[in-house]
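FYI, it's all coordinate maths here, none of it is from the lab. Not measured: the values here are computed from a predicted model. Cβ atoms are built from the backbone, for glycine too; each structure is taken alone.
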Structure 1
């Protein structure tokens, strides 16, 4: 959208996190909290973003999460109102557009919700449009106060809301769209109203109402989106919400998840129709799984794994940076790292590719139709040719490739059928 700047509030320490790490840098599925917020803002169509950093600002800057945003520093943590005022110094001179203000610790908010808020704001011509949610239990959140005509008049914070707790369940989410001029004019009028001398952005709402500026609101469909991270408990709640969302999307697309409570699938994973994921399975980032596969139980596809169609990956199998061709079976207690497996191969129980030599991660290639016996050890870099057979307990040393169609056994491996029958496998 044009003429709109996003202000992402990311200055807080998160005292209840009990951590030296800024709370926006705590991770969900391997990514900092703030990265989810920034992705949602960008996906909503906002390209001009100001990040307000404070506690641990060097860590925030160095993390790379706020790349392509303008960073301003809130030198003293004097509340959300002061943070927004600080961000104002990063706006273009005489900026007359709108400001989207959003908390950097709300990782579940969706681009569609942000876009809905901005469209309502633009179409209504309001001075302020704020995001609200209706909760069965509003404890802990600021309440939305309305007049007899249903117009928003102010936000009452939790500590002052006890008289309204049982009758008002509409709460403030903490995401706003302002006309920039009205916002910064009102910020100049708010005053600290607590012992910490903090300034609250929520006080702007009442000021704008008293000035007869139009205020609109959008009620979000899924209150889960509003979860803000201020404690380890809330971090766990956000992880569970995102985990369930990913699992639901997988099941809706035609994937069977036998036990969702024990299964973890990272956002961005793709899984084909009629694939079955058995209990206690972990599927990490950058994983692609084809159709009609069976994964698990107790399988770990750790990261950067591509699995074709009609593949069986059984219990206690771990794959990392590995590609598996159609029709292959990898059934029990196996580790494949930095490996490419062809089509219709059989990987016996207990197979291990020794991919790390202490300095480098090395590649293993297993050809189409290869048969790897139980307990085989493949010391990378090494290639097992198409249709080759390795006997049980075989150890293939690095750079001692097994040719196409050959059979190798022993420690170290030697050819007993095929090229160089009866001899140890030669170095390259």
Structure 2
């Protein structure tokens, strides 16, 4: 058999999402359109206009099953959730998290974060420092709040000896972490990579967005209807939290050990719009986004019409209509051949630094499970999107998907696109 360029497949996944913990429950929640958005009494007490959020439930009880109390005291909530998701993914891929195992020099780690350890910084570090109680902070404060906390903790939990790094590209961080791990394996710098993203459920994480007035503030009485991507009545995004992790692996390694394969990463791209031509710190340069899409499609070696589904970034802000139009202009296919498009955030809110990872897992589950999840709360479609109304599913569809394109954008005018493809042993990866 002819050997082409190296191929990268997904052999394990773990997820702690607002609407489910674990792959099977998360897949069922996606299929059934289960919302993870709930009223948050703490936000009401603090005077937030937005008093709903999407966050995993029962995390403390879950964490106690994974970690000893002494370790939990050394982790910020975003790190705890990330480590749970990553351990789930590691075991799902067929590996053992044995603390006595030798160093795994062939595996790397890349994890993304949005606001990072903001909860611990605001709730503990700042308050104790300002009140002159520095000695009460304890010896774990540095490892709890450092930017690389997740990757560092995971390297010890899993015994990883390859490159261990952190990505902090705002809401594109989870996606960029996946792409960096993909490149690590393509370039032969690792055989496997543990990749993902996380975000804590904390008012200290969400307060800045409340002040920016980009959160939904008019659906506090009906939380499940609050996240409304693609809708004419969208009034801002619902803040979220959680974690997602994937195990990426060279196809050669996966085949050698007989691993199950969920899907393949066929191509990807990361760029920045440079905050020009309409792009700003908080808005995207449309040309940059279109270039990112086109670059990922080109690397994947596919034709635009081969894309079956777009899993959009789609946050329920005024940017939604622009995002879909960017895909329309980048793909340049007739409207009747435009892919299906859905919005994971309609169920799980905007999980910020975790979004790219959790939503990529949703993309892979749809390929692996042969379904398309619905987009909730967009029956009143945005008037600029009426042209693609037939492409937006309001109910779960049974569909054999070969190619799913996942977009992710972040403050700073940064863009990511990942092309996931159904795994086929006969398919050779094309040289871009």
Structure 3
């Protein structure tokens, strides 16, 4: 078995701008956020006025919500690899959680603070036409504690502002469970736990969807119900450490490509249901199939860097989008809704030139804010978080390994 660094060097492009990053993974992040943007900016916008067939075609972009599942698989893989490499480190828990705090909280809590300011202004300025109820303040502690995925509903204003953050709650709850499992379970027992998670998650979704909390989003938003995608990521992180696994992938590229093609075909067949979540098809085979497809896409990106898939993922604009994807994800939905409300006094629409123009303006604003945030806010804070070390300076190779892993 070779070290993880050696394995990653084997699939990285030596001409990449940053030797500590795998460009294909940034491309996968970019693909994930692009799918989510297409879902909210195209699939969910008003376009029925264009006629039945254009409306059906544009509605298919609603399946872009599955970009969240790609984020889950990626998160499971990257976090799993970090924790597996550091599982014997003396500062295992402290370093992991402090680095996560520096990565996740600054942008997210800034967004909550901005919300608090807007709500306070809405309460104070109520006599002048901008009115919000004091009950809107109750959302703040729920968001601060990452409990929003347990809510069964929220008013429209709060939904526009925080709807996408349910997945952050899922990931934060995942961060509470994954580190002790990886620290204290042997690899063999960890595989058993992960396989059972992947098998049992769709069964749990059926129970929640049909019997426990029907007519709610609980089966979509609760962490145990979505743990199969995260489990796929950790399972791949375990497999990627095995030299025989990587050797098999290198010797049998056709197997990987055909598997990816078959899974993609299945996604195409399921797109009618995937564009309309909250169906028994999506809750059962839909989420499971998507997790398997994105896991195979990740394997393809890592193991076959000369395929057209890897070349697409190395496309510079896609990689740049992936770098700023976190802030984009948090603010993009609210930016689109509020821009349409301010300019057109209507819900998001793309059936006329005015609607398309405002949508593009919202997208440009989102990307601009996210780019500034990355350069002047997120990146410096992340660098500060890396002051927390898993190992002391006496373990330079291990420290370098973890720095590489988290920089991705």
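Between structures 1, 2, 3, where is relative contact order in percent (Cα under 8 Å, 6 or more apart) highest?
Sorting by relative contact order in percent (Cα under 8 Å, 6 or more apart) in descending order puts 3 first.
Of the structures 1, 2, 3, report the one carrying the highest value of distance in nm of label points 7 Å out along Cα→Cβ at positions 25 and 369.
Ranking 1, 2, 3 on distance in nm of label points 7 Å out along Cα→Cβ at positions 25 and 369, first place is 1.
-9000 is what came out when helix-only ellipticity at 222 nm (-39500 (n - 2.57) for each DSSP H run of 4 or more, over all residues; to 500) was calculated for one structure; which of 1, 2, 3 is it? Numbers along the way, then the final one.
On the way: 1: -5500; 2: -9000; 3: -21500.
Source structure: 2.
As an exercise: mean count of other Cβ atoms within 10 Å over residues 185-192, calculated from one structure in 1, 2, 3, equals 15.1. Which structure is it?
It must be structure 1, since only it matches.
To which of 1, 2, 3 does the computed value 9, 27, 22, 16, 17, 9, 0 (P(r) over Cα pairs in 10 Å bins from 0, in percent, for residues 137-304 alone) belong?
This value belongs to structure 1.
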